[in-house]
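Taken together, the values in this text are just the output of simple stated rules run on the coordinates, not laboratory data. Bear in mind that the values here come from a model prediction, so they are computed numbers and not experimental data. Cβ atoms are built from the backbone, for glycine too; each structure is taken alone.
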Structure I
Amino acid sequence: MNVLLYSATRNGKNDGLKNVIKSLVPDERLEIYRTVETLSSRLRQPRLDPFIAVIQASSESELNSMVDFGELFNDCRLFLILPDRKADTIVKGHSLRPRFLTYADNDFIRGTAVLKKMISRKNGTA
């Protein structure tokens with residue numbers, strides 16, 4: 001089972017998220033995407049194994065792009081991190097039908113527990 005991580009931020013701000021995921025899955029099972037285009041391209045490829053998509057939308061524009069190809073998330077477990085708590089942002093986020101939704105300004109303690117559980121269920125250990 002692979003974990004797809006989308007996070008356009010490159011300034012080290014979300015290294016914590018990447019490090020948490022790396023502690024839960026082997027490097028060869030982690031795929032990191034920095035642009036909406038490369039993520040979209042990956043999601044359009046045939047899926048041989050189930051995967052979890054961890055999406056950190058850093059702006060409303062990025063989230064809108066995700067919503068535009070939201071049907072590509074239908075066959076995966078989506079862990080979504082929204083950029084803000086505005087009502088329209090939350091509505092858009094929920095339209096992607098995530099298994100877990102949180103916000104960029106939250107600490108990641110609860111999210112880590114949920115992600116760990118999602119991964120262990122996919123591996124058949126829980």
Structure II
Amino acid sequence: MKFLLDTQLALWIPIGDAKLSSLVLSLLASKENEFAFSTASIWEIAIKRSLGKTGFQVDPRGVRSRMLKSGYEELPVHAHHAVAVDALPFIHKDPFDRLLIAQAMVEGITLLTADVVIARYPGPIKKV
């Protein structure tokens with residue numbers, strides 16, 4: 001099965017964060033699963049870092065590099081992903097999360113998330 005990681009998981013997985021659930025660890029361990037991260041997540045990380053958010057010093061280049069070296073596919077943002085945001089119900093205000101949801105729907109892959117609000121969307125979303 002193919003999964004798209006939300007930004008939080010894209011931050012946690014490369015460092016083996018203790019917040020990773022046993023379900024995520026199990027999915028990661030299965031050789032049958034494929035994982036992707038979105039260009040939108042790297043963009044979100046870069047924006048948060050550039051805004052100087054307190055305690056947020058994550059290097060977007062490092063996150064991208066670690067994800068690629070670990071064999072995760074990079075999913076670029078295309079116009080048809082952006083257009084698909086228009087059809088989403090307005091459950092979540094975060095534009096990056098809404099774009100990830102649209103990407104998962106358009107691409108027919110399951111979005112993995114630890115965010116309870118994202119998990120309220122219909123479609124291919126799995127709360128972990």
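Summary of values
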| quantity | calculated |
| --- | --- |
| Given 4, 18, 31, 25, 14, 6, 2, 0 for P(r) over Cα pairs in 5 Å bins from 0, in percent, for residues 36-91 alone, calculated: source structure among I, II | I |
| Computed 30 for relative contact order in percent (Cα under 8 Å, 6 or more apart) - originating structure among I, II | II |
| Per distance in nm of label points 7 Å out along Cα→Cβ at positions 44 and 60, the highest-valued of structures I, II | I |
| Winner on FRET efficiency 1/(1 + (r/R0)^6) of positions 4 and 52 (r between Cβ atoms, R0 = 30 Å, to 0.05) once structures I, II are ranked, highest first | I |
